[in-house]
Structure I
Amino acid sequence: MLFAPDLHGDRQKLSPIETEASKETVMTTDASAVGHVLPGPSDDLLAKLEGIYRDIHANPELSMQEHRTSGIAAAWLRERGYDVTEGVGGTGVVGLLRNGDGPTVLLRADMDALPIKESTGLPYASDRTGTDRFGQATSIAHSCGHDMHVTWLMGATRVMAENRTDWRGTVMAVFQPGEETGQGARAMIEDGMVKRFPKPDVTLGQHVMPLSAGQIGWRTGTMLSAGDSWEVTLFGRGAHGSMPQKSIDPVVMAASAVMRLQTVVSREVAMTDSAVVTVGTMSAGMNENVIPDRALLRLNVRTFKDGVRTRVLAAIKRILKAEAEASGAPKPPEFSVLSEFPLTRNDDAATRKTVAALERWFGTDRVTEIAPATASEDFGRFGAAWDVPAVFWVIGGIDPATYANAEEAGKLDELPANHAPDFAPVIHPTLRTGVEAMLAAAGAWICPAAASSV
């Protein structure tokens with residue numbers, strides 16, 4: 001998930017789960033006590049899933065390169081009786097489990113990791129390297145939590161396969177590639193997903209976030225921002241470092257542009273709106289005594305309104321073209337689109353149905369409405385492709401005691417967050433919570449007792 005967290009806003013904060021600071025907390029739920037129609041994962045299953053999670057975490061794969069991870073997911077589904085199709089949109093996997101007449105529910109997990117060197121210090125930390133989409137050698141780490149997402153869905157699919165008397169309908173498990181680059185959902189859809197697989201009644205997805213582990217956050221309407229990423233090349237004239245008068249220096253041009261871009265949000269977006277403009281890459285030259293002939297910027301934009309998005313993108317182009325002209329550049333900048341993410345919008349009725357199921361399972365103290373997040377996702381493309389409701393929620397992954405202490409000290413922003421090299425969710429209770437949340441949400445549609453009580 002392209003990420004910039006601010007989940008709480010002015011809304012009620014998610015309360016931490018009570019825990020002893022010296023112990024790892026494992027949240028358990030007595031399904032029979034609260035009237036669940038699907039059981040939660042057994043301790044034996046959770047132990048197996050923990051091993052799978054550690055393995056996937058230690059062996060991350062970049063976007064559209066998830067061959068090992070997709071193979072693990074496909075083999076798992078086949079062993080449990082799913083009709084499995086591999087290679088959808090590249091490395092995507094779709095598993096169908098048909099169980100009589102009833103709704104079809106799409107459950108999605110993204111699989112890709114990030115070009116980051118991990119610094120968590122965990123015994124199962126990644127030391128993997130690879131080549132990114134720009135042809136550059138890079139370290140690889142699961143710094144966004146997609147390894148947890150894969151493990152959650154694997155756990156949920158096993159529970160549903162082993163308890164078919166409790167539900168009716170069709171489960172469609174989607175293990176999606178390339179979320180981080182915005183390629184994966186689009187690639188699966190362009191590979192004929194809508195025609196090749198049954199139309200779902202609802203699409204469901206979830207993401208680990210830097211909230212207290214075991215807590216669940218939701219909202220209706222806009223859940224996540226739109227995201228746009230561009231690559232921009234600024235052109236100059238190269239020269240010897242001792243002869244700047246013979247150059248048109250693209251380093252100075254780029255530096256000036258980056259500083260001026262900071263005014264787009266502060267001076268061109270109303271305080272009642274919001275936007276983010278981030279320059280994540282700035283590169284030029286190879287040697288200290290050579291003035292290069294070009295500089296490269298890669299930047300990312302987040303917005304919640306179409307009008308704001310249009311204005312911000314236009315301002316970025318205007319500023320970069322003006323800086324080039326002011327510098328006497330030999331030609332205008334070149335712009336290319338790296339990725340586009342639509343707004344993630346949750347269907348109102350489907351979200352409330354899902355939340356009711358989550359509250360029945362976890363209790364209202366663990367299921368809380370949150371503010372929109374400036375993260376971006378391509379999950380919504382599945383619902384849009386079939387024109388069916390979509391629901392996306394988030395699950396906390398920060399140790400509850402650590403979160404509570406940071407909250408009390410007013411230092412929540414100092415906690416590791418998605419895309420940071422030191423981010424990794426605590427395994428417990430995050431693992432159990434995610435499996436149970438997916439079971440509860442799916443059960444709202446495919447379990448007759450749950451569906452009739454919503």
Structure II
Amino acid sequence: MGGISGDPDAGGRRPGHRPDGTSLAPAATVGNSGWGSPLPAPARRLAGVPPPSSVNATLSAVEQVLDEHSANLVAFRRQLHAHPELSGQEYATTEAVLTQLSALGLRPVRLRCGTGLVCDIGAGDPVVALRADIDALAMPDGKEVSYRSLVNGVAHACGHDVHTTVLLGVAMALLRVLTGSAVTGTVRLIFEPSEESVPGGAVDVVAEGWLDGVAAIFGLHCDPKLDVGLVAVRPGAITSAADLVQIRLKGPGGHTARPHLTVDLLGAMGRILTEVPVRLEARRPGSLRLVFGSAHAGDAGNVIPAEGLVRGTLRTPDRDAWALAPGLVEEAVADALEGTGATWEIEHHRGVPPVVNDPAATDVVAACARQALGKHAVAVAEHSWGGDSFSWYTEKVPGSYFRLGVHATAPAGPRLDLHASTFDVDEAAIGHGVKVLAATAVAMLDQLTTTTESAD
């Protein structure tokens with residue numbers, strides 16, 4: 001999470017592609033013409049609230065699991081933290097999770113892409129899915145702790161080691177809850193690889209059919225701005241769509257002594273950098289944000305370059321605006337460059353859509369969190385301009401993505417952001433995440449079963 005952090009030009013396995021190499025989320029390339037195909041309609045919506053009886057039984061089982069296995073879960077998290085793996089390279093992480101789940105008597109299935117896995121607990125319908133991402137970031141670990149990363153230039157600075165450990169703890173708890181209980185249905189655990197790449201490992205999960213028949217999906221993300229013991233929820237868009245935009249400008253080039261005889265390419269680039277974001281904001285006020293992070297043209301002070309390149313990210317919480325974004329960018333660029341003489345082409349690489357939380361699913365999370373952590377434990381999450389591949393799931397089925405407080409309060413440390421080299425968590429958050437996710441899964445199964453029986 002936290003935006004487009006992968007490199008679409010990086011080598012190795014390409015997340016989001018079928019075995020024959022065709023893309024599941026192709027880039028839309030536009031120049032002075034139109035762009036790709038329309039986007040699919042958003043997922044259907046849920047209705048209802050969780051019955052509290054199932055939550056109480058689940059929380060009792062979770063407490064027993066945490067009493068017995070908290071130390072083991074912390075040790076497992078630290079093992080992952082010390083041995084982080086980049087997107088598409090999570091082989092040891094996948095094996096570690098697979099070993100743990102198999103030891104519980106479960107039958108996890110490795111994804112066909114080679115990393116990541118899926119594991120079902122229970123049987124039959126309805127099916128509720130829970131997701132954790134497993135990859136790390138290409139950055140150094142700046143902490144001085146015993147579990148500091150042993151891999152040079154790779155670190156779990158986004159909390160995916162915590163997410164993975166929470167889902168392992170949920171597996172332990174659900175084995176007790178769903179075995180021989182009155183709760184029927186299946187909980188599908190998804191350990192997603194390559195979340196930090198574009199478009200994310202979720203497209204591989206969807207392509208393999210693991211969301212087929214799923215009625216609802218839930219996930220969490222560490223939030224270092226939120227105190228441990230709290231969770232934050234938000235109905236509607238909680239993250240933003242995030243695309244990569246590259247604009248290439250061309251002109252004949254020339255001498256800086258005679259700019260009137262050629263195309264002032266740097267002047268044209270300046271218009272792109274300053275005017276295009278403003279024009280986009282005017283077209284969709286408050287919902288479309290283009291920020292450039294790279295601009296390059298020329299190497300000599302007395303030469304007007306013949307080519308320039310700017311790169312940035314386009315973000316929006318508005319799914320409709322995301323659908324229109326490539327065309328809006330094209331219009332804004334054309335308007336900004338009018339009269340400059342420069343030619344141009346745009347490469348618009350689709351990243352991820354916004355995560356749009358189903359309101360009823362979010363109510364289930366909030367109710368379970370209050371019951372698990374206390375009536376004052378639920379806050380309202382701020383909308384994030386970052387992106388997350390969990391959005392590919394909520395495009396298909398109703399779901400809710402919430403934030404897990406991980407900031408230590410005793411002693412209180414600095415409130416670091418995600419992707420900071422010294423990022424760490426209060427490990428008590430692991431147990432809190434297990435409680436809320438396990439309770440949410442069972443409550444959702446109970447609600448779905450009750451709804452089905454009432455309909456019959």
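Any read-out appearing in this document is the output of simple, stated calculations on the displayed coordinates, not a laboratory observation. Predicted model, so just to flag it, every value in this text is computed and none were measured. Cβ atoms are built from the backbone, for glycine too; each structure is taken alone.
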* Given 22.6 for mean count of other Cβ atoms within 10 Å over residues 241-248, calculated: source structure among I, II -> II
* Supply the structure label, taken from I, II, corresponding to Rg and Dmax of the Cα atoms in Å with the calculated value 23.7, 84. => II
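Thinking of I, II, which structure, once FRET efficiency 1/(1 + (r/R0)^6) of positions 73 and 89 (r between Cβ atoms, R0 = 25 Å, to 0.05) is computed, gives back 0.95?
Values: I: 0.95; II: 0.55.
It must be structure I, since only it matches.
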